[in-house]
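Please go over the structures that come below.
Throughout, read-outs are computed from the coordinates displayed, never taken from laboratory work. Predicted model, so just to flag it, every value in this text is computed and none were measured. Cβ atoms are built from the backbone, for glycine too; each structure is taken alone.
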Structure 1
Amino acid sequence: MNAPHHIAPVGSSEAAELRVLIAAPRGFCAGVDRAIRIVELALQKYGAPVFVRHEIVHNRYVVESLKAMGAIFVESLDQVPDGVPVVFSAHGVPKAVPAKAELRGLEYIDATCPLVSKVHRQAERAHEAGRHIIFVGHAGHPEVIGTLGQLPDGAMTLVESVDDVAALSPPDSDMLSFLTQTTLSVDDTRDIVAALQHRFPAISGPRGEDICYATSNRQEAVKAIAGECDRLIVIGAPNSSNSLRLVEVAERLGTPAHLVQRGVDVDPAWLTDIGTLGITAGASAPETLVREVIAAVATHRRIVEDIVVTAEENMIFKLPRGLELS
C-alpha cells in the first residue's frame with residue numbers, strides 16, 4: 001500500500017473524510033494496449049481513414065479518441081470501401097471474415113489479443129484430434145462469436161452455466177474437449193468446468209488457464225479490497241465482459257457495486273454515509289478515466305487514497321509485422 005494521498009472536495013471542507021481504496025492491477029491489459037496501438041500505428045502508416053471492424057476494445061472513451069484521429073468503426077466488412085485498410089478488433093473474428101477480406105483484396109490487420117488467438121489454436125487442435133468442443137462463454141459476445149467461427153458449424157457447443165452442462169447430449173462423451181472465453185468469472189468458470197469433468201470424466205481441457213491473466217488479476221484485486229469497502233465503483237463499459245464480472249465479484253462478497261463509464265456517472269448518493277470506497281477499472285478502461293472518477297468523488301467528499309497492490313503485471317505483446325515504425 002502506498003502513502004495516503006489527500007484530495008480536498010470543492011466547497012465541502014466540512015465533509016467527513018472518505019477512504020478510497022484503488023485496486024491494482026486495474027485498467028488496460030497488454031492485449032488492449034496492443035490493439036489500440038495497432039490502430040494508432042495503422043493511422044500513422046496509411047493515413048486516415050482506417051476502418052475498424054467492431055469496437056477495437058469495449059470502451060466508448062477509447063473508441064471516440066480513435067475516431068477523432070481518423071478511425072471509422074463498422075460492424076461488417078460490407079461497410080468497408082475498397083482500397084482502404086481494415087483492423088479486426090481485439091476480441092477476434094470468425095475465419096470467414098479474413099477470408100472475405102482476402103477475396104475482396106482488402107489489406108487487413110488482425111488486432112486479436114494473442115491470448116484469444118491461443119484459444120483459437122487450441123480449438124483447431126482439438127477439432128483435428130476428432131474431439132467435439134464444449135465452449136464456456138457468453139452467447140453473443142464478440143469473442144465467443146469469433147471463437148465459434150474458427151471451426152465448422154456444429155463442431156462446438158456453447159455452455160453458459162452449470163445447468164447448461166446438465167442438458168448436454170454430445171455425440172461421443174469420450175471424445176470431448178472444453179475451452180473457455182478469456183474474460184469470464186474465475187469462480188463461475190471453475191464451477192462449470194467441475195460440472196463438465198464430473199459428468200464427462202474423459203473430457204480434456206487446456207494445459208494452462210484460458211481465462212486471461214488480466215481478468216484473473218483484476219478479480220483477485222477486487223476480492224482483496226471488497227471486504228474493507230462499503231461500496232465499489234467499477235470503471236468500464238456495459239458491454240465489457242471483464243468489467244461486468246468485477247461488479248459481480250464485489251456483490252457476491254456483499255459489497256454494493258456500480259459500473260460507470262465516466263466521472264459524470266458517479267451518483268453523489270453512493271458517497272453518503274460510507275467510510276470506504278473501492279475503485280477499480282476493467283481491462284479496456286484507461287487510467288485517465290480512473291483519475292476522472294476519483295476527481296468526481298473528490299468534489300463531494302474529502303478523500304484519502306490508498307493503492308492496494310495484489311499483483312505486478314509486465315506482459316507485453318509484439319505488434320504485427322510491418323507496423324513497427326522506424
Structure 2
Amino acid sequence: MSNSAKLIDFKGEQAVELRAGRYVAIVAPFLGSNVVRMYDEELGIEVFRYDEDATLAQMQQSPEIYGFPTLYLPNRLAKGVLKCSDATYNLPVNDPLGNHIHGFLHKRKHEVVSYEADAMGASLVTSFTYDENDEFFKYLPVTFKAEFSFVLNESGLHYGFTMTNTSTRQLPYGVCNHTTISGPMTKDGEGLDMRLYVPVGEKWQLGRDCIPTGEFLPETNHDRQYLTGSQIPVLHDIDNDVFFAEEGSMDGNPFYGVIVEDAKSRKKIIYEVCRDFKFWVIWNDHGDKGYFCPEPMTWIIDAPNQPIPADESGYRELAPGESHTLTETIYTRK
C-alpha cells in the first residue's frame with residue numbers, strides 16, 4: 001500500500017489527506033488544523049468523531065465536537081479573567097456559566113507549510129501567526145506563532161504542537177486537545193460495548209460555574225471504572241470529570257494516556273500523550289450523541305486564577321522568544 005499526501009476538497013474547503021499503511025487522516029487547516037478524520041481501513045475503526053452529513057457551517061460553529069482540535073486557551077477562565085505575572089487580561093465571556101471558554105486557535109484558518117510522502121509515511125506541517133491583525137488581539141495583545149506537525153505511518157498518527165512567544169510580554173501557556181472519539185467506533189459496533197481506561201489520580205471538585213473549588217472529591221465506583229477500564233463512556237451523562245493524570249500500564253509497560261476498547265470485537269484506540277499534560281477532563285455532551293471527549297490538559301481549569309502553586313495547577317508562561325513542544329500519538333490495534 002503506497003503512502004500519499006495531497007490536497008483535497010473537504011466540504012468546499014481545502015484540506016490535506018494523508019495515507020500510510022492502513023490509515024487515512026484528513027487535516028483541515030481552515031479549521032484550526034483539526035484532524036477531522038482518522039480511519040483504520042483494515043479494522044474499520046473511525047478514531048475521531050466523523051460525521052459525513054455534518055455541514056461545513058455546523059463544524060465551524062462547534063469545532064470542539066468534531067475530530068481532533070487543539071485548544072488555546074483550554075477549557076474555562078472564570079469571568080473571562082486571565083491573570084499573568086506581568087498583566088491581567090479580560091477575555092470575552094462566551095460561556096452560559098459566565099466564563100470564557102476554549103479560546104480561539106481552533107477556529108482560525110491556518111497556513112499549509114508543507115506536505116509530503118515517502119516510503120516511511122506521510123506528513124504535514126501547518127502554522128498560525130497570532131498578531132495585531134487578529135480580532136482577539138484586543139483582549140490578549142501577546143503575539144505568538146503556533147506550529148503543527150502530523151506524521152502518519154504504519155504505527156499511527158504522531159502529532160506535535162509548538163508554541164513560540166514572539167512578543168515582549170509573558171505568554172500564558174495552557175493547551176488542550178478536545179479529542180472527540182466516536183462511540184461506537186465501528187460501523188457495526190454498539191455504544192454499550194465501549195470501554196474507557198484512564199489512569200487517573202485525585203478528582204477535582206467543580207462549582208456550579210464549572211470552576212475548581214480547590215477541594216478534591218472522594219473516589220467513587222464511577223471513578224474506579226476509569227482505572228479498571230470498565231467505564232462505558234457513552235449512554236450516560238459524564239459532565240466534566242476532572243482528574244490529575246497518572247501513569248498507568250499497558251501490556252506490562254508504563255503507559256501515559258487513555259485506551260478505548262470495543263469489548264465485543266476487542267478492537268482498541270490507543271491514545272498516548274506526553275507528560276506535559278497533567279490533567280484529564282472527561283466529557284460526553286450528556287452521553288446521547290454518539291461521542292465522548294477524553295481531553296488532556298496542561299493546566300487545570302482556570303489555572304491562571306487559582307490560588308494554588310503552579311506545580312499543582314500546571315500554570316506556565318513562555319518568556320519572550322521561548323518555545324515549547326507537546327507530542328501525542330494515536331493508533332489502533334486488535
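If distance in nm of label points 7 Å out along Cα→Cβ at positions 186 and 242 is computed to be 3.7, which of 1, 2 is the source?
Numbers: 1: 1.3; 2: 3.7.
Considering all the candidates, the number was obtained from 2.
Starting from the value 14.1: which structure in 1, 2 was mean count of other Cβ atoms within 10 Å over residues 90-97 calculated from? The partial results should precede the final answer.
Details: 1: 21.2; 2: 14.1.
The structure behind it is 2.
Assuming 30 is relative contact order in percent (Cα under 8 Å, 6 or more apart) as calculated from a single structure, say which of 1, 2 it is.
Answer by label: 1.
Comparing mean count of other Cβ atoms within 10 Å over residues 98-105 across 1, 2, which is largest? Walk me through the numbers on the way to the answer.
On the way: 1: 12.9; 2: 20.6.
Once mean count of other Cβ atoms within 10 Å over residues 98-105 is worked out for each structure, 2 has the highest.
Can you spot which of 1, 2 the value 14.9 was calculated from, given it is mean count of other Cβ atoms within 10 Å over residues 170-177? Could the numbers behind the result be given before it?
On the way: 1: 14.9; 2: 23.1.
Answer for the origin of the read-out: 1.
Among the shown structures 1, 2, from which was the value 0.75 of FRET efficiency 1/(1 + (r/R0)^6) of positions 138 and 306 (r between Cβ atoms, R0 = 30 Å, to 0.05) calculated? Present the calculation step by step, with values, prior to reporting the outcome.
Details: 1: 0.35; 2: 0.75.
The read-out comes from structure 2.
One of 1, 2 was used to compute helix-only ellipticity at 222 nm (-39500 (n - 2.57) for each DSSP H run of 4 or more, over all residues; to 500), and the answer was -11000. Which one was it?
On the way: 1: -11000; 2: -1000.
Source structure: 1.
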